[in-house]
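The structures considered in this document are given below.
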Structure P
Amino acid sequence: MTEAAALAAPALAPKESRPPRVRVQRRALHGVLLLDKPLGLSSNDALQKAKWLLRAEKAGHTGTLDPLATGLLPLCFGAATKFSQASLDADKRYLATLALGIRTTTGDAEGEVLERRDADGITAVQIASACAAFTGEIDQMPPMYSALKHEGRALYEYARAGIEIERKSRRVTIHAIDIVSVQAGTVTLDVRCTKGTYIRTLAEDIGTALGCGASLAALRRTGSGGLTLDGSITLTALEALPEEQRAALLTSPDRLLADAPELRLDAAEAARFLSGLRRRVTAPDAPRVRVYGPELRAFLGSAHITSGELIADRLLTPPEVQALLAA
């Protein structure tokens, strides 16, 4: 560097004046946090914020919510991550607000408006009839603006580049659609459905059936399997708590399996189960059971029962069992 260039270059702050980097001391936490995800954050951003607030070593979420969506996002910490698939596979429940007469490029409020049509004459009876047509098993075409992968890239990346990718329809089940409210230009629906259901696509399809078009104006997840928003906490409320109180909000990992039957083993059988050995049991066959030791809260893991045989699926380690009992 020439003398002139050196004089023109911005001066670097002396090393001694730079604030020291603070290393966060992580800790082993085990349990489930029911987070009420805020608007505008991705699921991963919300997870990383909660993980930082709890100073947790290991964490994962149980299903993606778009930044536009709010509501229930179960977060798994430590040993609870072993059972996250149960929540991923569980049925979901949403409050979906549809903007009638408005079609957008993305099917929701984030896209550019493609068309506006008069929807003032749409009645609650017509809406109920349209919703009924989409109750039960239906085929859905995944939207281009989705995180579904094609050759390693999310579909929304192709969509933003103006590239349309051929997709295959998916079979999903809409258990029920109930009308919560109908106001000028909007309708709010309570939707209960299987995993993988695209509520944006459902909103567009209902709009097409009504003849006016529609897009998703707001979405709030209210349930996942046996979990609801009851007992959930926002990131703002979590941050406001004293640090020593935050970990107390975690519940046992077995809460992710709340809709599965319970099986309790004596001490000897519990030890064998934790070693992965199959056991004969006098219980009906079941695709999933929660297995416990003799102590009241001694959750050991998940299993299935086939022809009277208990077969382990996901096991806690003995130290993890003791950590949960001590929590």
Structure Q
Amino acid sequence: MTRNPVKTATCNQLLDTFYANLRVAKVEKLEFSGVGKRDVYNITAPFRYNGEEVILGRVEERDSEFSQVFFFICNNEEVWSPRVHTHTYNLQDPCWAIIQGELIVGGVEVITAADHPQKIVSWVTQFYRGFNIDSLCHFSSGPGTMKDIRLIELTDGRIGVFTRPQGARGGRGQIGFTIIHSLDELNEQTFINAEVFQDQFVPEEWGGANEAHLLKNGHVGVLGHIACLDKLDIKHYYAMVFTVNTETFETTPIKIIAARSDFPIGPGKRPDLQDVIFSGGIIRSDNGRAVLSVGVSDAEAYTLEIPDPFLEYE
């Protein structure tokens, strides 16, 4: 796969560039009802399907990682509530895509030890499909321990697939990419065989794709995250973007677009997750601005209006 034309930048180097470029941002906290005292975070961007505007959100007790994914709607323009009579999924970190008119919903299922049902030993990304929110059917599973699998329909009708291998091929977590012709090809071997982008992350750091956008020039804009650990094992996650030429698989350098410092001080799931944001999706506008949907500190959900990060690539 084509290598990036510049030396790989670390989180700190990318942060220096991010903080050196001032921009006007507008932040708004999302409010939720109907889920008890549970947290809602790691939300997707809102999308319209069959006439409704919905978002998917991870719903979870503060002291647990056993979560559910809810479909939320906003009837009064201020508070999001669960869509009535809608199935919930025992998954983390939801995502969605529209492929050939069909709604695709994904999320991460945690796998527990056979002799210890509260001990998480692995995880698997699961995918559901259908033409109606109320009739989605499971159709594909990712490989064990692979998160951040994302899909996008390309200009010619083929399907781009982003993966996140770890271990021998991916270290702490790299981003892979492949193209398939049909959802019928979305199987474990497809995920495993995807090419891995080179030189996106230094070995001590990692990242993944969170959402993909088809740009006007036919390239794919990737919204994702880049992450690192400090000397105290505190995690630091930042929202980032890059683009992919789907003909050559060449990528542009990673660019950080949001950090925890963009949001008010608030609760966190654990002390080591305080400086974590999860970019779930982005809505681009015609006025050069975009609204980022973000999970913050694994406890809250926000939107952040910023300059459109993909505009310069079109």
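If distance in nm of label points 7 Å out along Cα→Cβ at positions 139 and 291 computes to 4.1, which of P, Q did it come from? Before the final figure, lay out the partial values.
On the way: P: 4.1; Q: 2.9.
Label of the source structure: P.
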Original post:
From P, Q, which structure was distance in nm of label points 7 Å out along Cα→Cβ at positions 115 and 267 = 7.2 calculated on?
Top reply: P
Subject >> Answer label among P, Q for the case where mean count of other Cβ atoms within 10 Å over residues 59-66, calculated from the coordinates, equals 19.6 >> reply: P
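P, Q: which one has helix-only ellipticity at 222 nm (-39500 (n - 2.57) for each DSSP H run of 4 or more, over all residues; to 500), as calculated, at -6500?
Values: P: -6500; Q: -1500.
Structure P accounts for this read-out.
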Original post:
Looking at structures P, Q, which one was Rg and Dmax of the Cα atoms in Å calculated from, given that it came out as 24.7, 87?
Top reply: P
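Match the computed value 46, 32, 21 of Cα extents along the principal axes in Å, for residues 43-122 alone to one of the structures P, Q, and report its label.
Details: P: 53, 25, 16; Q: 46, 32, 21.
Answer for the origin of the read-out: Q.
Each value in this text was obtained by applying a stated rule to the coordinates, not by laboratory testing. Just so it is clear, the structure is predicted and the values come from calculations on it, not from any experiment. Cβ atoms are built from the backbone, for glycine too; each structure is taken alone.
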